[in-house]
1. Rank structures I, II by FRET efficiency 1/(1 + (r/R0)^6) of positions 140 and 180 (r between Cβ atoms, R0 = 35 Å, to 0.05) and report only the one at the top, that is, the highest.
2. Can you say which of I, II returns 69, 65, 34 when Cα extents along the principal axes in Å is computed?
3. Thinking only about distance in nm of label points 7 Å out along Cα→Cβ at positions 156 and 204, which of I, II has the largest value?
4. To test your reading of the models, identify which of I, II gives 4.8 for distance in nm of label points 7 Å out along Cα→Cβ at positions 100 and 276 when calculated.
5. Which of I, II yields -5500 for helix-only ellipticity at 222 nm (-39500 (n - 2.57) for each DSSP H run of 4 or more, over all residues; to 500), as computed?
Structure I
Amino acid sequence: MTIKLDPNLPKLAPLESELFEDTALLSFPALREIPGFAHAVTTRPWNMAPHRGPQADLAVERRRRICAHLGLPFDRLTAPDQIHSPHVLRILPSDIGAGREGRLHAIRYVDGLVCDLPGVPVMQFSADCPIVIVVDPARRVFGTAHASWRGTVTHIVAELVMAMQHEFDVNPVHLIAGICPCAGPDDYEVGEDVRRIALSRIEGAEHFFRPRSMSGTSATASGSVPSPAKWLFDMRAAISSQLIDSGVQAHRIHIADHSTMTDERFYSHRRDGAETGRIALIAGFRST
């Protein structure tokens, strides 16, 4: 049974901020406590995408510097190419280093990765879409997913947890999850077409939408009120619900209390346009 929005769902929490060179790196306090695990969410002005956005030519060197700061090897940094799919794969030894210098060499057709290899950091990008990370501290395994609206309505987060179970035999109750900064529930506007798809794919999806504007205020000939022209989609709540449905405990889900569309520390596709930069999550278990 799908868990609906209620007071028992995870609470929003601010991330910790650390000054690093001329930028800041953010982190989830709960994930910082995991022995041997390192992670960071980047902020402006550092653009982590070498293919678009400001100072794209510096992106690869910035990846290298962050990996060194986290104690993770840049040469083993691995990334998916993120096509807004629900596909999740396990990182194999032959995948190590894919995408570290650009999307053309990333793991193709994939938006989520799971990993049990020490010293293999994973990198994922965003400019409004949620990036989700799940970690089993005892088993020293983790997974990440780029959960755009397309990925959310096709259950990529459930696929991520299932991949962790299938590949590493984890118990979801032991997972700690983080939902990185993304477009917030007061900002992420979609049309009726997106809401219709969500209603067809997610049980209880109506709880994740609220109207932003009406197509008209007068009643139709049948006396019914017109449907809203635009809706606000709470992707964070939808993702939290999927995590809980997958067996992750609500109090172990941590949601970044930052909206990329209103917080100027982040790049935002919706606010700044398609050629804006990208923030990144870099995460992994250290070798020692």
Structure II
Amino acid sequence: MSAADIKRKEKLIQRIFLVVAFSSLFSLFLIALFIFVEGLPMIWKVGLKDFLLSTRWSPTKGHFGIFAMIVSSFWVTIGALLFGGPLGLMCSIFLVEFSSARMRAVIKPALELLAGIPSVVYGFLGVVYLVPLVRDYLGGPGLSLLTSCIILGIMILPTVISISVDSLVAVPDSYREAAFSLGATRWQTTHMVTLHAAKSGIITALVLGMGRAVGETMAVIMIAGNALKIPLSPLDPIRTLTSNIALEMGYASGLHRQALFATGIVLFFFVMALNMIATLFARRKVLK
């Protein structure tokens, strides 16, 4: 095969991959366009301020305030991050810094299998085991902000652990050797050198975990209680933006249906902001 034939085949393959890449972007563009076309007219009609800052959601009476659901989504995402973030980071540190390579090769894929478990299974386990525990020992109905945070915290573990482990492994061994040569212990090296060097990847893992939490629907529907109010306690039931869309889209019509699409616009901007933050951190150097 001549060099010219090889070059032509390489160009053909390059064009095929280019078409595939642009088809993905085009699909994303069509989804975003559809959501905006369906949702923006309702926002203009109701008013952005009333839509975002009102707490009254009663579509049959013409009230479309989603502020309570925005607050609930915010708190459940932060709670999931507070529960799953430190746990996932500690697990990553153990796998990379304190375990053998053979143990890491077994445990890391096993933890990543958590990502393949359907969310309805997490929700079912939460309803059967976690909700009664919270109700019996802490009070409240059990279906609450707290149970949602715990379940979502478990669900984001594969994302946090996988990316954090890759970030820690990417830190050159010369950094650790230099710290050891100065008399630092293994924990001092991990705390003061390795984590600092891998902080961009770790922050990216946490941000992507937040995106996973804010977009979860089925498990939250099953364990959150679906109450249309601002939570004043971790034991209060909540309704998130995603669960509101899933619960009401089946029978919504007219302005009600448009309001659900407008809720999707809010989610779109929120998730897009998280992904942009993750991308910015991923592009940063390991060390400043």
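1. By FRET efficiency 1/(1 + (r/R0)^6) of positions 140 and 180 (r between Cβ atoms, R0 = 35 Å, to 0.05), the leading structure of I, II is I.
2. Value 69, 65, 34 for Cα extents along the principal axes in Å corresponds to II out of I, II.
3. Result for distance in nm of label points 7 Å out along Cα→Cβ at positions 156 and 204 over I, II: largest is I.
4. Attributed to the structure labelled II.
5. The value was obtained from structure I.
Taken together, the values in this text are just the output of simple stated rules run on the coordinates, not laboratory data. Keep in mind that this is a model prediction, so the values were computed, not measured. Cβ atoms are built from the backbone, for glycine too; each structure is taken alone.
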